[in-house]
1. As an exercise: helix-only ellipticity at 222 nm (-39500 (n - 2.57) for each DSSP H run of 4 or more, over all residues; to 500), calculated from one structure in P, Q, equals -14000. Which structure is it?
2. Assign the value 19.6, 72, calculated as Rg and Dmax of the Cα atoms in Å, to the correct structure from P, Q.
3. If distance in nm of label points 7 Å out along Cα→Cβ at positions 11 and 51 computes to 1.8, which of P, Q did it come from?
4. Please compute distance in nm of label points 7 Å out along Cα→Cβ at positions 3 and 139 for structures P, Q and give me the label with the greatest value.
5. With relative contact order in percent (Cα under 8 Å, 6 or more apart) coming out at 23, pick the structure among P, Q it was computed from.
Structure P
Amino acid sequence: MLGIILIFAVVAVIVFIIITARQPAEFRVTRTTTISAPAAAIFPHVNTLQKWHAWSPWAKLDPNATTTFDGPESGIGAVMGWAGNNKVGVGSMTITDSRPDEYIQFRLDFQKHFKGTNSAEFTFQADSGQTKVTWTMTGRNDFIGKAMGLIMNCDKMVGGQFEKGLMNLKSVVEALA
């Protein structure tokens, strides 16, 4: 009987490893909203990292998180670091590309809870007197990331936060317009 249980356990582990290994190596999470304002009114709220606290969904998850800033106030080279509770972890983001009213790209470096480096970007596209804002994050899954993807839906978790953030950004910008 013990032999049969051991065989089933070994088979289950092998099946888990095979299924995990076959998961996609890359991931992409993207969300879009339309804001009733020109890109020029929205862009500074994303390109100036000190303004993120007003709309970032992660700022709401841990209002006591510590935030640091380095480099220029906005644009390429601007850096924001954070250290917070288990919902926000520890990390930093650096603006690596910035084209006024069109595009901003970030390098995200996570140190805690899950170590990793991902890319994020915002695009701003005029749309009938409004602006379509798209927030995207891409990265690579290692074996542990693939295994976590079997248990948790990263697109729903992170995508849900992106949706909240975009709605918060919309509220902030439209209140000022």
Structure Q
Amino acid sequence: MRTVCVYCGSSKGDKEEYSRAAKRLGEELVDRNIQLVYGGGSMGLMGDVASAVQQRGGRVVGIIPKHLEPSEISGKTYGEVLVTENMHERKMHMANLADAFVALPGGFGTLEELLEIITWRQLNLHSKRIGVLNTEGYFDSLLHFFDQAVSAGFINSEARDMLIQAETPELLIEKLLLAN
């Protein structure tokens, strides 16, 4: 696992722990010589994780669609910048560059990216690891929903089990490294 794509909020949320966890994740990636691919910009948790990687001397690749590129919208993108025509192209590049995916707290965009990459794995379009950093129980309701969907027969248990979760960045990266 050499490159991790991180999906997360362009805002910081209502708990300081979200920001601390994003920064710790960035530090953990650098400590393990893992590169970061992210959605570009310096706003919110995206900026926290990317700035932490860059400050520690790690490699950062920010992929941003041109309609979000102006700094008054997204802030300054850390590291190398790849500008795409649209969101679909952005997600394709992020997925192609990554060896694994991690979701941090975020909104609709974060959830959409996470669910798409899970669906792609379920459809055997990739076999990369997928993790959720469940800071302060942020994803508890979503994970419960997935369990409910398994019980109701809409998600098979093997597909549910491919989602790796942990409450700390250190444990999540360790689990991702050990996963098949």
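1. This value belongs to structure Q.
2. P
3. Q
4. Top value of distance in nm of label points 7 Å out along Cα→Cβ at positions 3 and 139, among P, Q, belongs to structure P.
5. It must be structure Q, since only it matches.
Laboratory data are not the source of any read-out in this text; all were calculated from the coordinates shown. Here the structure is a predicted model, which means the values were calculated and not measured. Cβ atoms are built from the backbone, for glycine too; each structure is taken alone.
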